[in-house]
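**Student:** Structures incoming, each one as C-alpha cells.
Bear in mind these aren't lab numbers, they're just calculated from the coordinates by the rules spelled out. This is a predicted model, so every value here is computed, not measured.
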Structure I
C-alpha cells in the first residue's frame, strides 16, 4: 500500500491518471489537492471512480506558499506521502508570461517546498517536450539545458519548472515529458482545443470538397500521443521502483510528419488530403518567403485576421513542427512492452467525432437538415403585427422557432396560435423594449426555455412624421423615437451578445429605413434614430467579428403596416406589403449579408453623395409638395378620397419616381 498526493486531478491527464491509480488492486491511499471553489465539482467526479473511499480531498491552491495546504493537513500527511505526482500546470502555448510563470514556475516551486515539508518519498514532475525548445536534432532523455531557444512563455516556464525540480536536493525526483497530448484514443475525450485541434476548423471547412490531388509543402515533423497512453505510461513509471533521478519521454517512438497528421484528420473529416509533398528545398523556400513577408507592412495583420477567422493562433506557425527528434530509449525499456503508443491513423476518426460534437467552437453555426433556419431560435420584435408578424410566419414555415416580442401579450398569442395551427412552433415573450428589467427578464426566460438564441430581428419601431418647424416645442418626439428605435434595439442587442459570443455564433438583423440612405423631410426624429442604430451596428460588427457574430442592416422602403396608417397620404403611395418586407428579412436571415436595400434607396444615397446640393433642392420641393398632416399640427387635408383634397399631379409623379421613399 502506498500514499499518493496528486495535483491537477481535474485536468485531462490528471483525471485519467487518478482513475487508473484507484483501479489498481493495491490498497493505495490518494490525496487530491483541490481549490476550495472546485471541491464540490471534484467530489462529484471522484464519486464516479472506483474505490472512491480511498480518496481524501485536500484544500489548497497552486498560487499559495506550500500550495496553501493547512498546517493540520500537512501534519496529517507528513512522513506518510510516498509519491507526489505534480500534474497541475498551464498547458497553453497562447498564454502570456505572467499567467505561465504563476502556474508553471511559482506553482512548481511551491510543490517542491511542500514535498520537502512532508518528507515525501518521491516527487514526480510532469514536464513537457517543450523544454527542448528549438534544439535541432536528437534530444535524449538525459539532455536538458542544451543551449536551446525557448520560443514561447509556455516553453520557457516549463523549462524553468523542470529546472527547479532537478536542482532541489530535498526530495528524490522523476521527470516525465509528454509530447503533444490529444484526446482519448478510445472515447475521443478532450477538454480543450490545443495542438492539432487548432487546425480542425479549417479542415472542417474543407470537408465535402472533391478529394483531388493536393500539393503541399513539407512542414516538418511533430509528435502526438493520446491522453490514455500518457496516463497508462505515467502510472506504470510512477509505481515502478528504482528510477529516481531519471527523465522519461512519453512520446511517439517515430516522428510524425505534420502532413501525415493533417491527412489523418482530413480523412476522418472527409476533406481533401495532401497527396504530393514538395521536397525539402522548395518547402524551405516557401517557409522562408512567408517569414520574409512578415516584414511587409500590414502582412502580419492580414495573416492574423485570416487565422483568427479559422481559430488558429499565429504562434502555431512556430510551434507546429518540432526541430527535435525525441529519443525514448529509457521509457520503452522501463515500460517493457506493457504500454504501447497507438497509431494516430487508428484513432483520428474518434478524436474528430468528439471534437465535432463537443469542442468545435463553431458548432452552433450548424443548422438542421431543412435549411439555414431549421431549429434556429429567432427573436422577432414588433411581432404582433405588420412586418414582424409576417416574418414570424415565414421563419416558422422555414423550420425556425420565432421568439415573439411585443408589448401586448394577447396579440402575440394570436400570432403564436396561427403558427402552431400551421404546424410550426413559437413562443411568446411580452416585453417593453424601453425598460431594462423587462428586456432582461424576457431574454432570461428565452434562454431558460430554449437554451439558446441564434438570431435577433430588431423590427419594433416608432415612426413620427412632423416637420422641424412644428417640432420646436416637441423635444419629446425625438426622445420617444430614440427610446424605441435606437435604445430599445441596442438594449436587446446588449442583452443577447454575451450568449452569442460564448457560442461563437449569432446574427442580428436591424430593420432600418430607406430614409437613412438620403434625406427624408419631416422624418428628422425617425431617420436619425435609425441612423444611430446603423452606425452602432457597424462598430459592433467589427468588435464581435472574432466571436462569429454578424449584422445585417435592411434599409426598408415604405411598407403598408399599422405604423403608417395614421398618415393617410400614404394611401396613395406605392408601398410594399408586409409579406414582401418579410421576404427581405428572410433574405437577411438566410444569407446574412451586410446590407439589404432597394435600387431606389441606393440611387438616392448615391445622388446625395455625388450631388448633395441638387439633392437638397429636389427634396425641398418634395417637402413643399407634401404638407404636414393635421395630426402633426399642419393645416393640410391629406385624406385621399371622395370629397377631399387630392394630391397634385407633381406630388403623385414624385411619389412614383421615388417609389418606397418617405415624404
Structure II
C-alpha cells in the first residue's frame, strides 16, 4: 500500500527529510518554483526513485521539462539507508531562456517501518501484510485476532490477568497476541524524529499493549520479583496512556509487542480494535511534532463460544451435599465408565447449593496461536457464587461474568436456562458452531420473567452463535433444560432434539392400560412418596387438561426450534414426561400457576458421549421393569446410546431439579474456527 505525503520544498536551500520505504513524497513543483520559472529538471542518487505527473513528453528528465500549475514530483526510496542523509535529489528551475533561477536540494534518509500482526491467521506474524489494517470474516478472510486475557497466572492473589496492568509471568504472554515493530535504516533516526504508538480512548479501554525490553538496557538496581517482569515487559498503551514513544533500535531490527484483550464483545463494543504507529517529524522548537507516516493494524477480540452436547466431554462437575450421597455415588460410576474425570465441589465451597448447572456455563476462546476454556458465571450468586472464581479461574482457564446494575436477578438468569444447539444449517445459512438458546417470557406478556438484559446483550454480541429465544416462563423454575436437550446421533444432522411430551406420556400409559397394566403403580418403593396407578392418572380429567396446556407450551417451542434450527419432525424425539400445574413454588405470594415435572424429568439428563445419565423416573413396573425406563432405552438405543438411570428423587427432583441441573460438563472445543464463519 502506498502512503502518499505532501512535501513542501523551497528553492535556494537544502532540506533533510526522512522517507519511509513504501511511502511517497509529493512535491508540487509550481508552488516551490521561483517566479518566472518555465522549466525544471531532476537529478537523484541511485537509491531514490521519482516520477513526474503529468508525464512529460521528453523521456529524459535531465533536460529541462516544461512546468505547469499541476506539475507534481513523486518521490520514493528503493530501500533503507545505511546512514543519515545518504541519498540526494536535486531540482533545478529554469527561465524561458534556460537560465537557472534556483536549485532545491533534498537530502533523504530512507527507513523501513512496519507494524505487523498475524493478519492471515496462520499463527505467524508476517511482514507488512496488505490486509493488516482491516478485518474480514470467512475462509478467505483476514485480520488479526485478540484473546481476552481472562485467566490468571497468579497462584495466591488470584484475579484475572485483565485486572493487573503488568506481566506477572512470562507464561502470560501466550495469552496475548504478538505484534511486531520491524525497522530498518541507519543506526539512529535524524535528530528530533521519533516513533510513537498510539490508540484512541475508546479502543484503549479494551486492550493493553506491552513491549519486550532489551535485557541489556536494564539497570543494575535491585528489584522485587514483580518488578523484574514489569521491567522486561513495560506497559506501552492503556486506558491511561494513549500515546507512547517506542525506541527505534537502528540497523535491521524488530521489537516484539504483546497485545492483551480486556473486554469481550458486548452491546457497546463490536470487538474491533485499532493500534497505530507513527513516525513524527520535528518542525521547530516549541511546536508539536508532525506525523509523516502512520501504520495501522486491526484486531478482533475472540468471542466466547459455548459447547453443545454433541462435543466430546472433558470433565464432569457435581456438588457434594449432606443428602445426595446416592446421587453422587451413581454419578461417579457413570463418569468412571465414560473414562472421564469427576470434579466434586464440597460443602465448604458450595454452602449447600447443589445446582451446578445453574451457576456456570462452560465455553472457550480461540485464536490461531492459543485457546483455553472460559467459564461464564451466572448472576444468580447463591451458595456456589465463589466456586467459578476460586476453583476454576487459573492458568489457561478463564473467567467472565455479567451482572446487572439495576435489574433484579431471577430464576431465568440461572444457566439451566442457557443451552446451545449442535451445528445446523437453516435456509442455506450455516451455523457451524450451533445457536445459543435462552428461555424468556411469552412474547405477548408484560408480567413474565426474563433473562437479565446484560446477559442477553453479551450473548448476542459474540455473533458466532446467534441466539434463539424460547418460551420457558410457563415452568415454575423456568429453565429450558426442563423440556429439551440434544443427544448425538449417527445419521441425519448428527443429533436429535429430545422434547418432553405429555402426549407421548399419555399414549404410553393408555397402551399399558390396554395391555392390562392399569393397576401398575408410579413411585412404587420411593420413600415418603404416595403411589398412583396408571388407571388413576388416566381417569383424572383435570390432570389431563393441565398436561394439554403444557403440551401447547412445548409445541410453541417446537415450532420455533424447527424454524430456527432447520429441523424436520424426523430430527425430534418425544419423551414420555408428564407435568403438573401448581402455584409458583418460588413465589407463594404471586399466585402464578406454572408447571413442574410430575415424576423425574427424563429430558433433564447429562450427555457423556454415547452414555446418558437420566433421572430415574420410578414409573409403572411391567414384568419387573419400569415402563418409562424401557421406553427411553428403546428410543435411545436406536441411536446407539446407552441409558443409565440415576436416582435423584429425594435430593434433586423434590427440590424442582434433576440430573442436568445438578451437574455440568466441560467439553472439547469445536474443530471449526470461528473466524472462518461467513457473515
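**Student:** I, II: which one has Cα Rg over 2.2 N^0.38 Å, for residues 135-382 alone, as calculated, at 1.31? Present the calculation step by step, with values, prior to reporting the outcome.
**Tutor:** Numbers: I: 1.17; II: 1.31.
Structure of origin is II.
**Student:** Here's a follow-up. Given a computed value of 16, 36, 28, 16, 4, 0 for P(r) over Cα pairs in 20 Å bins from 0, in percent, which structure among I, II does it belong to? Walk me through the numbers before you get to the answer.
**Tutor:** Details: I: 16, 36, 28, 16, 4, 0; II: 16, 37, 23, 15, 7, 1, 0.
It traces back to I.
**Student:** Here's another thing I want to ask about it. Determine which structure produced the value -12000 for helix-only ellipticity at 222 nm (-39500 (n - 2.57) for each DSSP H run of 4 or more, over all residues; to 500), calculated from the coordinates; the candidates are I, II. It would help to have the intermediate numbers written out before the result.
**Tutor:** Details: I: -12000; II: -4000.
Derived from the structure labelled I.
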